[in-house]
Structure P
Amino acid sequence: MAAALPPILSKPIPEVSVNVGGKATPFDLKLFIESPNPESGEVRFFAELSTGDSLPEGIECSEEGIFTGTAEAGTEGDYQIVIFAENDSGIPLRAEFSLKINASTEEEETLDEPTEKSIEFLNALKSQVWEAVGKEIPIPDMHDIYNRPLSAIELYYLLERFAVLTIWDVYNLDQPGDRVLLNLKDASPHYNIYDRGSCIIGAPKELFSYERTLEDSLQTARAIGKEVYKRGWTVQLAGFEKMSRAAWVEIQNLGELQGKPLEVLHYIPTAADIRICNAQLEMRRILGHSAS
C-alpha cells in the first residue's frame, strides 16, 4: 500500500485584489494545492498573515480551501497570506500569495444604492424632459447623459437585458449544431431555448422588453437545469451569473431528491449558493415536490 505523502503546490497561487466593501471572488485553493496520491487523503487548509496575525476583517478561508469574504472598512493595504495545507501525512505544506485590499471611493455606488449625485442628475433630467413634452418644445440636450460614465446599476441593468445561459455537455466534443427550438414546460415565455446538440442555450426573445423580469431568467435557468439533469450530462455553466446559480441549485436539488448527483465542472459555489440550495431543497421536501 502506498504511503501518505504531504500536499504539493501544483502551481503558484495568484494575487487576489478586492475593494473595501467588495466581495472577493471565491476561489478554491485545491486548484493550486493537492494531495499527490489517494492514500494521502483530502487536504485541509488554514490561513493567516505572514506576521502570524489573523486575516483582515471580513476575509476568510474555509478548512475545505475556499478563500473569499467581504473586506471591511479600515482594512486597506497589501498583505502576504500564508496558507498551511495538511493531509493524512501529518506533514503540512506552507504556501504564500498576496492580497491587496483597495480603498473604496468616497462616493462608491453599489447595485442597490445609487449615489445621491446620480439620483439628483436623473431626477432633474426627467423633470426637464416631462416639462418639454408638456409644452411641446424640444427636449433638453442629451449630450451630458450620453457622455457620463455608466454606473454600476446601469451596467447591471444591461447585463439583465442580455441575460443568456448556455449549459454545455462537457464530454460531447461535437461542434454546436443547428438550433432546434425547445418547448420546456417550466421556462418563461419571454425566453427562447435552443438545443444545439452539445449545448442548450436560453436567450431573451426581446432584449429590452419591460415585461421580462429577473424571475423570468431564473425560471428559464431552472427549466434548462432540469432538462440537462434528465439527459444525464456532465455539465459546464456559462452566462449570466444569477442564471448559472439558479441552474446549479436546480441540478443539486434534483441530485439530492433523486439520489443521483450530476457532475457540474468548474463551478465553485459561494456560501450564499449553498444556503439557497439547502433552503430550496428543504422547502421541496416539506411540500412533497417530486424531482420529476
Structure Q
Amino acid sequence: MIIDAHTHIFPEKIKQDRTPYFENEPEFKLLYNSPKAKISLVDELIQSMDVHKVDMSVVCGFPWRTPDLIKQNNDAVIAAVHKFPGRIKGLACFDVAWKGAADETKRCIDEGLSGAGELAFYLSGIDEEALSFLDPVMVVLRENNTLPCMIHTNEPVGQPYSGKTPITLEQIYTLAKTFPDNRIILAHWGGGILFYNIMKKQTKEILKNIWYDTAASPFLFDPQIYDMAATAGVIEKVLFGTDFPLLTPDRYYKDLDNSNITTQQKELILGRNAVSLFG
C-alpha cells in the first residue's frame, strides 16, 4: 500500500482566482502570489494518485487567518473525505492564533477528519507564543485518541525560498518537549532534527512521539537522506509525503530507488508507517 501523507487541496473558487484572497492573508500571498504555485482540487489529486499508484492520501487545506476561509477550506477537505472514503483522509487546518482553533479542531474531527495540519508559523517560527496558541489544539487531539498533528518545519540553513520560516532546531526540540503526549508529524524532514536521535542522552526520549515526512525532499536533500534516516534509527517514523501539487510521487520514487535502503524499509516509508500512525 502507498499512502501519501502530505497533500493540499483548496475550494474551487480559490483555484479559479486566487488574487481576491491575498488581502489580509500575508502567508497565502507569500506562498501563492506566483502563478507557478499550483493549487489543486481533490479530483485532480485522485487523478494523480491513480497515475502514480497511490492508494490513499492525507489532505490538508491552508492555515488561513480569516475564520470564514478556514471553515470553507476545512469543509472542502471534509467533503473530499466523504466523497472518496478509503482513499482520502483529512486534517483540520487553521491559523492557530485564531481563538476558535480548538473548537474548529473538534468540529472537523466530529465530521470525520483524522487530526490537524499542516499548521504553520511562516512569519514567526515556533516561538513561545506559538506554543501557547498550540496548547488548546493539542489538548483536543489528545482527548480524541491522540490524533496526530502535522506542523510545518524547515531546515534553518541553506537556500532561501517562499515559505521558509525563521525556525530553529531548538524551537523544534522545545515543541517536542512541550507536547510529549501528542503525536507530532514534522513536515519536510523536521528541519533535520531527526539526526539528533543518535545522541546518547535525552534526545531519543524527547523525540519518541515525533514522525517526519518527506514533503519537498527532492528540492531539499540528496537521496542519501533516506540512508541517514535509517542510520539514525527513525526509518519507522518516516512518512511518504509529496506536498502535492508541489511535486508528484514519481519524483520521490526515483530518490527512494537511488538510496541504499532495503525494500522492506521502502515499504515502511511508502505506506506501512502511515497505517500505524493513522490506522
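Work out which structure the value 13.8 belongs to, where mean count of other Cβ atoms within 10 Å over residues 181-188 was derived from one of P, Q. Intermediate values should be presented prior to the final figure.
Numbers: P: 13.8; Q: 22.8.
Computing mean count of other Cβ atoms within 10 Å over residues 181-188 on every structure in P, Q gives 13.8 only for P.
For semi-axes √(5λ) of the Cα gyration tensor in Å, for residues 101-164 alone, the calculated result is 26, 13, 9, so let me know which of P, Q that is. Provide the component values of the computation, followed by the final result.
Working: P: 28, 16, 10; Q: 26, 13, 9.
Comparing all candidates, it corresponds to Q.
Of the structures P, Q, report the one carrying the highest value of relative contact order in percent (Cα under 8 Å, 6 or more apart). Present the calculation step by step, with values, prior to reporting the outcome.
Details: P: 13; Q: 19.
If we compare relative contact order in percent (Cα under 8 Å, 6 or more apart) over P, Q, the biggest value is for Q.
Please state which of the structures P, Q yields 28, 15, 14 when Cα extents along the principal axes in Å, for residues 221-260 alone is computed from it. Please report the intermediate quantities before stating the final value.
Details: P: 28, 15, 14; Q: 30, 19, 14.
The read-out comes from structure P.
Upon calculation of Cα extents along the principal axes in Å from the atomic coordinates, which of the structures P, Q produces 87, 50, 42?
Details: P: 87, 50, 42; Q: 48, 43, 37.
The read-out comes from structure P.
Bear in mind that the values in this text are calculations on the coordinates, not laboratory data. Owing to the predicted nature of the structure, the values given are computational and were not obtained by experimental measurement. Cβ atoms are built from the backbone, for glycine too; each structure is taken alone.
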